[in-house]
1. Here Cα Rg over 2.2 N^0.38 Å, for residues 149-212 alone was calculated and came to 1.11; which of the structures P, Q was it taken from?
2. Out of P, Q, which has the highest value for distance in nm of label points 7 Å out along Cα→Cβ at positions 45 and 189?
3. Work out the source of 13.9 here, i.e. which of P, Q gives that when mean count of other Cβ atoms within 10 Å over residues 157-164 is computed.
4. So helix-only ellipticity at 222 nm (-39500 (n - 2.57) for each DSSP H run of 4 or more, over all residues; to 500), computed for just one structure, reads 0; which one of P, Q is that?
5. If you rank structures P, Q by FRET efficiency 1/(1 + (r/R0)^6) of positions 85 and 181 (r between Cβ atoms, R0 = 35 Å, to 0.05), which sits at the top with the largest value?
6. For the read-out mean count of other Cβ atoms within 10 Å over residues 37-44, a value of 13.2 was computed from one structure; give its label from P, Q.
7. Can you say which of P, Q returns 13.6 when mean projected area of the Cα convex hull in nm² is computed?
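Bear in mind that the values in this text are calculations on the coordinates, not laboratory data. Computed from a prediction, not measured in an experiment: that's the story for all the values here. Cβ atoms are built from the backbone, for glycine too; each structure is taken alone.
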Structure P
């Protein structure tokens, strides 16, 4: 699984015309098995990042998918989560006439606030449970989590969580899945064996990323608006500490 991003793309009007009217995305699956790609698009207004695209593309071995997305914003960004490292993604802008206007770089990144730890949450909005070989994807618009069989790439079902789920993390030892809900300021805890929400934990304002330490069974939730980190005890499903980001990174 990989996370790739365009980074923030400036698309300011020049003489009333933006460099890009649409973003064209080409996805190629070079793997020997079927793969899927989760596509998320965000536009920036001031300091507010708003999601306006959520798409999942499934590709057969050797398959190619061409996709176009509205891009009439001053600034926007796209993130891609792939089920296979053999998936290639290219992105470029097109002007009002449909002609190629600019080529955008798509960079691989790794999101991990606390460094390298076994079992730490995967990329933004998605993670894999090695215990049952399942992929969990947060769907912010439908307020649920999609569950996909990691080997067959076949959807298993969905689990209803809180408002605007964003980050997903899993503890491979306990097989508990943790989902941050930005809209309801809490974390949904899913039993990975039964796929049922077993607890809802109140945290800070607008929780985003999830980092799981399976050895201590502690879960670290980054809260964007309150600018702090909630520490959850995975055994009791309670918040045991609230840290500033400066303390957490020391």
Structure Q
């Protein structure tokens, strides 16, 4: 079905897959409400957040399906608040603008809806969870293990940003044969390790996860497995380069 959405409407492939999975036969009705992107591709379907497949049309469709508040939209219709709190916060202004257009909200109502949704994310969804409470849990790793995990983290963070982004995870999984992974699955992988919910993986979060796996509190992590495979691949490539240099005589 999603292929027809791509061909008939000019939707982004990931967006089309998301609509087909989330709405079934109604995906075509949703797609008809999408606005032009102003780009050569995708033709329609403006994303409300760059890292998620949710588009403007879903907000319009949600309103017509009786979503009357911004909280309804982020928590009950899109469920973005449950996938990534930070992303939900960043998408709020766009969501409020579209809902205001559909429901003819006044400026005061828009401000009220924005505040209510922000409070909901902060209080109900734990956006203000104190990282210190988590950081009090001791990292039960040896010096050698910490060095190994730091090395793995730096291999994944190819641009030396100091954190691992959703795009780093996507690239890593694609490299190991998971090219068709959906945006929602990617964010599930991120969410299992992103304890401060800022949409990225920091080194301390990775070390915390590896410590939890070592102690038995966590059984398995796809992110941890990806990091392990990335290191193996990195070492293979280093060895291949070394052999190549030796065969060529090692000179410049």
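1. Checking each candidate, the match is P.
2. P
3. Q
4. P
5. Largest value of FRET efficiency 1/(1 + (r/R0)^6) of positions 85 and 181 (r between Cβ atoms, R0 = 35 Å, to 0.05): Q.
6. Answer by label: Q.
7. Value 13.6 for mean projected area of the Cα convex hull in nm² corresponds to P out of P, Q.
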